[in-house]
Structure I
Amino acid sequence: MFIQTEATPNPATLKFIPGQTVLDEGTLDFRTKESASKSPLAQNLFEIQGVEGVFLGGEFISVTKGEVEWQHLKPAILGAIMEHYMSGLPVVEGESSEGAPGNNEFFNPEDEATVDTIKELLETRVRPAVAQDGGDITFHGYKEGVVFLEMRGACAGCPSSTATLRHGIENLLKHFIPDVQEVRPV
């Protein structure tokens, strides 16, 4: 098994590509070992001293580190990922709705058409781009011209996330949806 690694715009996060499907659909973002109880893979990664976050995407795993240097962490992470896939254990046990669209969303019913357009633009133009960088962005709400989005994986805590939101996503949404005035992180 050959696992590729890629740098992300967030220097505290590396993207690991195992060459196999990680999740069939959706994404999962674990910020603590306790939150990773349903994922044997994420739990094993949290056993490595210095791992502070694990994000699972369709074809990749993003790992966020603390103060430890990558040269010390990377071999242990590669070993844990390889060991997991060799074990035959599932990446996630049971059904998971975390990361699925529609969780805790808020918007006025009269804005449904606008929200549908926002979600379509996020799904077709934004999410594929941020997945390339080891992250994800999910819709949380829309109120009075303000779109609320959550940055996940490598995007969470990334130094360039504000620029991504303001200059990239906000401009894109304003271009296609004149009612959008601002994009804010959750």
Structure II
Amino acid sequence: MNQYNIALVVGSLRKDSFNKKLAHALTLMAPKEFTFTHARIDDLPLYNQDDDANQAASVKRLKSEIQAAQGVLFVTPEYNRSIPGVLKNAIDQASRPYGASAWAGKPAGVIGVSVGAIGTAMAQQHLRNVLAYLNVPTLGQPEAFVQAREGLFGADGGIGIEDTKKFLQGWMDKFAAWVKIHNA
């Protein structure tokens, strides 16, 4: 049986982030041959092309984690109808210098949770646009726009609402199959 290491990129810095909780819950639903490396993005300098020839140690670490992964799982909140700046900065940093992107060819899943009724639909669409340019094959279906509501997260860190848990298990199964197809 093959092992799959997935880089987990959470676009939120908030200590009690719903998206960090969702990321954790999704890891509990993954097949046993999947492991997750939480890619740290909070210590990256702001992207500046002048630094391409001498990237910071934190940028090199992020690029190394992405390069070592067989896939990427993006879990993002929505800020002002788009992705958070910290996530965009991480994507930009690991895509540079031009021609040396760590993202290229890595199969990805995009998901997020928000208190709004449409979840993180706009942020996910913007993220998909960025990933398409970076040659990241991104799972298209099923889409998952999760609303944070009472009971979403159980005491065990998993999903506490049964119909949502069933839906997200299906999403995770499709993501796992997507990663496997792209690593065959």
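What to note about this one:
- Comparison across structures I, II (criterion: distance in nm of label points 7 Å out along Cα→Cβ at positions 25 and 73) gives the highest value for I.
- Entry that produces -0.34, -0.86, -1.04, -1.23 once log10 I(q)/I(0) by the Debye sum over Cα atoms at q = 0.09, 0.15, 0.17, 0.19 Å⁻¹ is calculated, selected from I, II: I
- Source structure (of I, II) for FRET efficiency 1/(1 + (r/R0)^6) of positions 57 and 169 (r between Cβ atoms, R0 = 35 Å, to 0.05), computed value 0.40: II
- Test item: helix-only ellipticity at 222 nm (-39500 (n - 2.57) for each DSSP H run of 4 or more, over all residues; to 500) calculated as -12000, pick one of I, II: II
- Parent structure of the calculated result 1.4, given that distance in nm of label points 7 Å out along Cα→Cβ at positions 65 and 81 is the read-out and I, II the choices: I
- If Cα extents along the principal axes in Å, for residues 105-144 alone is computed and equals 34, 14, 13, the structure in I, II: I
Throughout, read-outs are computed from the coordinates displayed, never taken from laboratory work. Being a predicted model, the structure only gives us computed values, none of them experimental. Cβ atoms are built from the backbone, for glycine too; each structure is taken alone.
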